[in-house]
Structure 1
């Protein structure tokens, strides 16, 4: 990924936090016919390996797990906040007109060798971890054990597990860091005025990356 120095995020805890807050990954692998991508939620184990380990599962009928090149690392992409930035917010528009639109975003690219796991106990443990993580916000969290055991067993037969011990991880926070303090403040205000959830999330990132 192309990352200008001022957009580079190197703090592992910050990148991990984005993965955990936006766990739907775009999983990209090399197949016999070219690149192949699937979209799936993944669980991050922060303490496993130098950069963490990702776990997820694919439908058994999804050919991605059967047709992949083990010599080429898998790539899991996690997208965070993103927003269009209009040049009408820039003070420079009134000063000299030398402004153009841009798009702000935060993203993490995580790389590593992809392992296929078909062990039933591993899959059950993974599903428990996945549902526990995402059900925690509900007043009455659903648990895998709430469903009949034979039904869960039949569902597990239809999936395969994947595990990616991360060999490297890249973070890109394109949040107006290359703009002047005056311009960043104007971008913050523009996003604040829109007052949508997406705009406010980007406002927070712009504000958090100001000196």
Structure 2
């Protein structure tokens, strides 16, 4: 008797960071490639992108990659980045009078799952970036009830940002793993910051270890 191959359980991962320009999109690319190499049909979702002039640069780049890795991910750029704002600012500021709907974002997420079984979701900025009044990126993660990859900076001063972000995720009861993206202060990181992580934060990993 030939046994049918059991379909993979649909999963997702939220990519957030300790601040802006830490490497969320770079991390999204690495995780997309990694899970595709494990046999998942991957997809990508960036609920909000600001600083959009003609088209969302991050969203377009990652959609192209997702379609390359999973030809069945036949969705539009508007599906992948439902909220696009011209002003390069926090969503709460950039949206002006527009309302960002959590229920609409959940609908978009569920729609994208029709075309993939592992969805990478990329946030905007850091955890406490405001989306609406009293609703932040960390609240969006909590509402999605999703495991999170926290991308941390290697620059001088990054320890503070990393520990505060880890504390916030723990206080919210969000399951996460922390990955250091070594590219800022790269030459001095191992001497200036790594000794603390090595001695006191052994659960922190390097983003470079995520390989397809």
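Computed from the coordinates by the stated procedures, all read-outs in this text should not be read as laboratory data. These numbers were taken from a predicted model, which means no experiment stands behind them. Cβ atoms are built from the backbone, for glycine too; each structure is taken alone.
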Out of 1, 2, which one gives 56, 53, 32 for Cα extents along the principal axes in Å as computed from the coordinates? 2
With mean count of other Cβ atoms within 10 Å over residues 65-72 derived from the coordinates and found to be 17.4, which of 1, 2 does the value describe? 2
Read-out Rg and Dmax of the Cα atoms in Å, for residues 17-72 alone, computed value 12.5, 35, structure in 1, 2: 1
With distance in nm of label points 7 Å out along Cα→Cβ at positions 33 and 169 computed for every candidate in 1, 2, 2.2 is reproduced by structure 2
When you work out distance in nm of label points 7 Å out along Cα→Cβ at positions 9 and 137 for each of the structures 1, 2, which one comes out largest? 2
